[in-house]
Structure P
Amino acid sequence: MTPTVPLQIVEGRILTPQGWIAGRLHFDTHVRHIEAMAAPPPGRIVLPGFVDLHVHGAAGVDIMQGGNAATTVARAHARHGTTLMLGTTMTAHQDDILRALRGLAGAIAERAPDGARVLGVHLEGPFLNPHRLGAQPPLTVPATLEAVQLLHAIAPIRVLTLAPEMPGHLALIPQLAAMGIRVQLGHSAGTYDDGVAALRAGAAGFTHLFNGMSPLHHRDPGMVGAAMAHAEYAEIIPDMQHVQPGALLAAIRAIPRLYAVTDATAATGMSDGEYALGPLRVYKCAGCVRLATGSLAGSALTMDQALRNLVAQGLELSDASNRCSRFPADYLDLPDRGRLATGTWADLVVLDEALLPQQVFAEGQPIPTTSLVPASALAP
């Protein structure tokens, strides 16, 4: 149930689908009116709230723990401007995935008053190629319609990552698309032709582009080549560790609606140390999250930092905002999210000139913008 929200106003330089407006934004749960002003307060930038379609954890908590974990994670990321997110699972035993989905179902059914809206699930595994696991445990299984339907009945799957080259997966893609699930290609050793065939079958995007997939070579373009040549959408992790700046800029030029995700783990917002990523142990050090082997294992990124990183690479603020809000909302076919216009949900973040969040509103409700705190302080 959506709570009653009083009519409120924020002033500043407001990004709308038609461009920048200096003015006042009037809203309750939804944007009611945007009024032009001659001279709004300086140093206040009003953007759509961030939309993160790949979130594993934050504040010491991992989505795979089930229970109230997703609510805690949604509260933590909201403090950094994320107003809409997908709780992301990983490859695990079925009982562990079921536990995570049951926890997510509660968070999806009712948004925490001081948290982001958890819209649904990004099922990242177990339908992956065992030779491209990255930081996923070796517990992959073949995808079947029955298996997905079982999981989907517990909590709505909005995005599903699979390796299209695995037996039976290509034929399954149209059936998943007909269920309203966005099929993404990832954790894949597939060829360029595998990627093109999957897109033709109804796949919609690519999971953490460049990472966990066959790379681009000029005589063997791989899954990355299929994305660069044919994709309209793909997600990328702009923490400047998963992808070198030159590769990021090349992908932005090639893929019209490339959008940012965090792939955030329980280590997000926490001090250096050891954390859970599903059944695995990961280690945060110097801003990176890695396995004991040294391989990257998700990130400690937040979406406000993703925005700042994109701007630091030369993107206009409006373009960076689209890649953190509008494009991922469009990917899920949500015309009333990820933008600020009359009638859209009042999801917004007010930034200062350094692009640091000063105010956050999720569905019109104010969110604290203090730094992330340990999970014990965020528990319901």
Structure Q
Amino acid sequence: MSALFSPMKIGNVEVPNRFVNSATHECMAKETGEVSDELVKRYERLSKGGVGLIITGLMFVHPTGRGYKYQTGIHSDSMIQGLKRLVDSVHQAGGRIAFQLAHGGRQTTKDMIGGQTPLAPSSRGRDPMNFVKPKEMTEEEILEIIKAFGAAAKRAVKAGADGIQLHGAHGYLINEFISPFFNIRTDSWGGSDEKRFRFLKEIYQEARKVVPDSFPILVKLNTNDYTPKEGITPSLAATYSGWMAELGVDAVEVSCGATNYSYMNMCRGNVPTAELVKGLSWWEKPIGRLMIGKLEGKYDLEEGYNLEAAKKVKPVIGDIPLLLVGGMRTVSHMEEVLENNFADFISMSRPFIREPFLVNKIKDNKMDKVSCVSCNRCLAAVPNELPVYCYNKGFPK
């Protein structure tokens, strides 16, 4: 039997195969943040399609952490009923689901969070996409957000989720605190690797206090921020991963790129200039077309583009499962990664957007390579406030 179809545990949850749906913002929730029928159907399809573990798109844990109009919320007890409906649907279809908990940090707008200035560990620079200079968080605000992550973890348990993932990648708030590029504080929350790591450490400990023993807590970690000045590097990611292993984190997923600073490093492949520009306001379009157009042809997809970083992280976390995302496209390569113990799970995003039943097809020997061509129109849907689907033939008119 292929290693791809051998079961493995993450915490107390047995995952029947090694395929993980990597968290992808769906743009499918209601404007209130509540779960919609469309969101339920998306994950029900993936469950029926054989995905071993589904990690949802990022759920905001606090009103100041909302990054997108149709983003799922887990910031209030009023969300639990809808989240439970989502979980029940996945379970009935035979799947397992973990909620990704996140705070957008500086990667949001004033309008999105009720007129407030976006929060960040430091007020360094204006955001290159939203053009907003963030507010440096006070001690009181930091502790409030840590508590909000804990409260969200408790809601995930009440909703019946099989686990949670703390989003420490892609330029969102946890990533901002642990990155030397974003965090230039000199107090007890910054100034050294240990102090920058404190924010993630305390969030993990707050969550662990309120969830059952062995309830899986995963972390998504950047291995390279690709920011203008050095942020997280593979060696620093390995250091952080070792500390997470000591804390008792149940699994680590390695990724890269900060959404608003290095979008194409994060996803690689074609640059969908026309679709990305379409989501800009009229005054942003000319400069946007020029800037985005310059990226074309520079980010061709390299299969397993986070693999070398994974090889640095895996030895320091030992038996703790490592999830590898980033351009995994051929079955033979996926098997090679597992057989060589470079990673324990294969995480994918875009391939599952195009083919929800991908895992079943691989199991039935009906395909040896995914059909996703990394056109990235599915991800360009987000700034256009369109739900995440495969738009390989273009956006609807």
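Please treat every number below as a calculation from the coordinates, not as lab data. Model, not experiment: these values are computed from the prediction. Cβ atoms are built from the backbone, for glycine too; each structure is taken alone.
Brief remarks follow.
- Structure (P, Q) behind the derived value 0.15 of FRET efficiency 1/(1 + (r/R0)^6) of positions 21 and 69 (r between Cβ atoms, R0 = 30 Å, to 0.05): P
- helix-only ellipticity at 222 nm (-39500 (n - 2.57) for each DSSP H run of 4 or more, over all residues; to 500) from the coordinates reads -7500; which among P, Q: P
- Of the structures P, Q, the one that 47, 45, 31 was derived from, the read-out being Cα extents along the principal axes in Å, for residues 181-356 alone: P
- Among candidates P, Q, the computation of semi-axes √(5λ) of the Cα gyration tensor in Å, for residues 29-84 alone that gave 33, 12, 8 used structure P.
- Entry that produces 1.8 once distance in nm of label points 7 Å out along Cα→Cβ at positions 133 and 165 is calculated, selected from P, Q: P
- With relative contact order in percent (Cα under 8 Å, 6 or more apart) derived as 22, matching label from P, Q: P
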